[in-house]
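Chemist: In structure tokens below, several structures.
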Structure 1
Amino acid sequence: MHRISSTPRPGWQQTVRDQGVSLARWDETACYVLDLGEVLRLEALTAELHEMCLAAARYVVEQGRYADFGVPEWAVPAVHASLLSGAPSLCSRLDLWYDGNRQPKLLDCRSDVPGGLVETSIAQWYWLEQTRPDQDQWNSLHERLLAGWRTIATGLRHPTVHFGWSQLDPTGGDELAAGYLAGVAEQAGLTTRLVPMHLIGWDGQRFLDDENTPIATCFKRYPWEWMIREPYGRVAMSPEVPTTWIEPPWKLLLSGTPLLATLWQLYPDHPNLVPAFAGRAVELPPPPSFSGNPVVLTSWMVNGDGGLAHTAGAGFREAGVDGFERFVPHYVTR
């Protein structure tokens, strides 16, 4: 893997804006280059680490270690039931330390509200087609998401899915991601409605959208970590409420220091984990730097047929001087 300079496309600002990408989160003055062999190795590692994360979540449920993850007692039944029942779930993003030479390390798993979907799935693919059509890309995310929604659709009680988002993202990324995922769900045969989370209401028996339409299923771009601290968090997790939430409550167990500590306990000295211990801060290795740009590799998993998860693509996130993370596209040499 290496980073090279790249000439931006004429009118690239309008192009990526039309694709639903914030200009603050996109940079095509450079790109990353991978070869097929390392992509295959990284795909296999991503699948292995993802399965380890799922095993860690099951271990937490079996051992009742919810408090380690900040899950209040009243939320435990919903977290427990959503994991054991196989509640519908779409995707996860694994953040990896990777410099192209040494062993990759898992830095985090974002499985509730992972960012970078539109940039990874759409924007960098069109960038590849328009700048390097003779090359390839580690990217089947759109096709995997479509298959994932088709699988989810078979188990829903109602064909309409609401897509909610937080308006707290100053770049509007959550709204753009919600709109993109709604479009993919429509391709899968579902009916969709978009609604900001703050306009979702409660009539004492069920959740309603801003037109007083009952919400049977809601894909939310809004983390459970916030919801459990808000007045309607208890209601959302109640088994009597007829709303299916995607992602499900058990995704509370797939992020942060508690997950890394659980993984290290279950898989001590694993070459692709960082040492982590319950109750202690994790000293993550500084991200590798290319041309002075710290970067994290993000690798995606999407659930598909039979509930099986598949590797789906990757992106590169660099730290920006304005505090936002820049997404930098990549290609794979043929």
Structure 2
Amino acid sequence: MSTFAAVVLFVGVVAYAVFGGADYGAGFWDLTAGGAVRGREPRHLVDTTLAPVWEANHVWLIFCLVMLWTGFPATFAAITTTLYVPLGLAALGIVVRGSGFAFRKVVVHTEQQRVTGAAFATSSVITPFFLGTVAGGVASGRVPADGHGDAITSWLNPTSLLGGVLAVLVCAFVAAVFLTAEARRRPVPAAELERRKIADLGTWFRRRAQVSAVATGVVALAGIAILRADSPRLFDGLLSRGLPFVVVSGLCGVGALVLLGRAAPRVLQGLAVTAAGTIVAGWGVAQYPYLLGTHVTIAEGAAPSSTLWALTIIATIALLIVVPSLSLLFVLQQRGRLQH
């Protein structure tokens, strides 16, 4: 039961990393799009793509928190009493990001639009970075079993910083691939592009997908040495049990990069989702059977069996409601039925 609950929890982690990550990555490209004139069309595509779905993806974060809190309460307490700084900053980023995205659509003054837009875009980078440092702190064993670990070194360490940077880069890559596909699905007429002297959006996002893919690969290769020195057990797990997931992630990332200008949009999106999802899954497999470093196993950190049974029933019902609902939302969004 404890292993099953951990698997369900990690399914939520992977889902949030992929779908929430694509949203955060779109904010990264919003931040780096340039000035008001040069960045108008990329930001408009980000707005129209995110508007129907961006808030819905937080359901996975809520799902993960409830599963961790209920199914593994001691571990939840240990994580929150140790990593409260990055968790608090990530929570602040989520709130500021949502406020910025919502308010920039209704404010009328240019200065206000810039402020709210900057709040949305900056928070889209800060939030995944701090969530990545939390993952690094947990994976590297810097969260004590009884909690109340060092509030600074638990997330300011080589593995956590690697996790934060990789989280931002992976989000940027997935979003760039998604937005390349979206730009191809709803192109701006050539005459309009010429009149406004702006680049084709498909080309604009394709180049950024290529840059972010190369940057992710470089950081991942550098991360091998970092993990070997700072988190040897995680390093060994990734090169043994987690190696198939790492290989699949790399192949899908390269495949998406090669096919950016040719494959169907849904193929590109599927490759990007698989690349991001399998690398997160590889982390989970490499860490098994531990929840925290090498000192708390899944069985040791689990709630009593009666609680796990109740949680399993509730989680199953929740997934039976949430997955079809989100699937319908994404299908309608992909078909352009939610535009306004």
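Chemist: If you work out distance in nm of label points 7 Å out along Cα→Cβ at positions 45 and 77 for 1, 2, which one comes out largest?
Modeler: 2
Chemist: One of 1, 2 was used to compute mean count of other Cβ atoms within 10 Å over residues 213-220, and the answer was 17.2. Which one was it?
Modeler: Here the read-out was taken from 2.
Chemist: Here's something else I'd like to know. A value of 0.40 was derived for FRET efficiency 1/(1 + (r/R0)^6) of positions 245 and 277 (r between Cβ atoms, R0 = 30 Å, to 0.05); which structure in 1, 2 was it taken from?
Modeler: Answer for the origin of the read-out: 1.
Chemist: Give the label, chosen from 1, 2, of the structure having the highest value of volume of the Cα convex hull per residue in Å³, for residues 101-220 alone.
Modeler: Structure 1 comes out on top.
Chemist: Assign the value 19.4, calculated as mean count of other Cβ atoms within 10 Å over residues 21-28, to the correct structure from 1, 2.
Modeler: It was calculated from structure 1.
Chemist: Continuing with the same structure: For distance in nm of label points 7 Å out along Cα→Cβ at positions 69 and 285, find whichever of 1, 2 sits highest and give me its label.
Modeler: Result for distance in nm of label points 7 Å out along Cα→Cβ at positions 69 and 285 over 1, 2: largest is 2.
Chemist: One of 1, 2 was used to calculate helix-only ellipticity at 222 nm (-39500 (n - 2.57) for each DSSP H run of 4 or more, over all residues; to 500), giving -9000; which?
Modeler: Clearly, the read-out refers to 1.
Chemist: Out of 1, 2, which has the highest value for relative contact order in percent (Cα under 8 Å, 6 or more apart)?
Modeler: 1
All of the numbers you see were taken from the coordinates with simple rules; none came from a lab. Treat the numbers as computed from the prediction; the structure is a model and nothing was measured. Cβ atoms are built from the backbone, for glycine too; each structure is taken alone.
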